[in-house]
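Colleague: Structures are listed in the sections that come next.
FYI, it's all coordinate maths here, none of it is from the lab. Bear in mind the structure is a predicted one, so any value in this text is a computation, not a measurement. Cβ atoms are built from the backbone, for glycine too; each structure is taken alone.
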Structure I
């Protein structure tokens, strides 16, 4: 049986398989952590003692100086010496298969509906690239910080919203689990809902 999502000025029937799934905290947590890990650069690098440039000459003779014996000046105790456990460039990517990712997205969208954080509109009622117009529209919807989701964001909608703190626009193809979890409110167009249903069905 399909459920209905009622928005500010519209209502749409959606599939229970996509928008009425049980919330799996473990699955969502795993997918969110994997997504954030994939965004890490992993470019940190340090020099070990074998990477430090110079000769292998003994810094001073073995005996008679009063100093502790030393065979190289590249040890970690020496200034400009190598690092003991030097960091190397690495990938933080974690494997998440397609079935898990889509399952997490269904669970997040379903939870947004249960928490009344998902609002459906026919279209964004903003016809000019003016911040005041977008702010008035959001005030009419009674939302503050929010994510505006559409199939393809119109340029004037992007320009009207970019200067409002906590408000940002995103296309359906660029949706990610972290943004959905962090969003206070998600305002979606009917076309975006249909596209998501087609993607996750």
Structure II
């Protein structure tokens, strides 16, 4: 497989290139794209074959769930139904931004949701019009990539496309907070500190 590299202006992403990448996602392809934290490996959640490819290419354990990247809060409500008050409070404060919220979906299963604060990511997800899963664009266990060059180091020839939006602004993975039960649980402390989360939730 030949991996296509598209360079985009991070401030004003070219609509034609976004449209092309969105089409690749909808058709079951894998597209790496920048977020404010690290580069993510995007796939169509509704396409089982695409999701399976993500696990296989990353060598990711199958029991490790994937986070859904969204462009607006409506997407969470569509998949999870209601949003707990504590989760809503965190979303209002930190979205868009480096926060992943773990909630129960309509089938009672845990799902992670994140709204990235990156123009390229936002427009790609919106244009694709599908739920996009996007773990870090690297082989599991390797350092998460902060540039397109670092993505290609692991995944060149293995995925369909890389959107080069320059170096990521934050460079640290998102903080993951499990809000699926009565009490919140910080599963991974990342760009948002434990203190900031605890202060918001009391």
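Colleague: On distance in nm of label points 7 Å out along Cα→Cβ at positions 26 and 58, which of the structures labelled I, II is highest? All intermediate terms of the calculation are to be shown ahead of the outcome.
Modeller: Values: I: 6.1; II: 2.4.
Looking at the calculated values, the largest one is I.
Colleague: Name the one structure among I, II that Rg/Rh (Cα atoms, Kirkwood Rh), for residues 34-105 alone of 1.36 was derived from.
Modeller: I
Colleague: OK, next. Can you spot which of I, II the value 5.4 was calculated from, given it is distance in nm of label points 7 Å out along Cα→Cβ at positions 18 and 50? Show your work: numbers first, answer last.
Modeller: On the way: I: 5.4; II: 1.7.
The read-out was computed on structure I.
Colleague: Assuming 33 is relative contact order in percent (Cα under 8 Å, 6 or more apart) as calculated from a single structure, say which of I, II it is.
Modeller: Values: I: 25; II: 33.
Among I, II, the structure yielding 33 for relative contact order in percent (Cα under 8 Å, 6 or more apart) is II.
Colleague: Which of I, II yields 1.64 for Cα Rg over 2.2 N^0.38 Å, as computed?
Modeller: Only structure I yields this read-out.
Colleague: As an exercise: distance in nm of label points 7 Å out along Cα→Cβ at positions 170 and 186, calculated from one structure in I, II, equals 0.8. Which structure is it?
Modeller: Corresponding structure: I.
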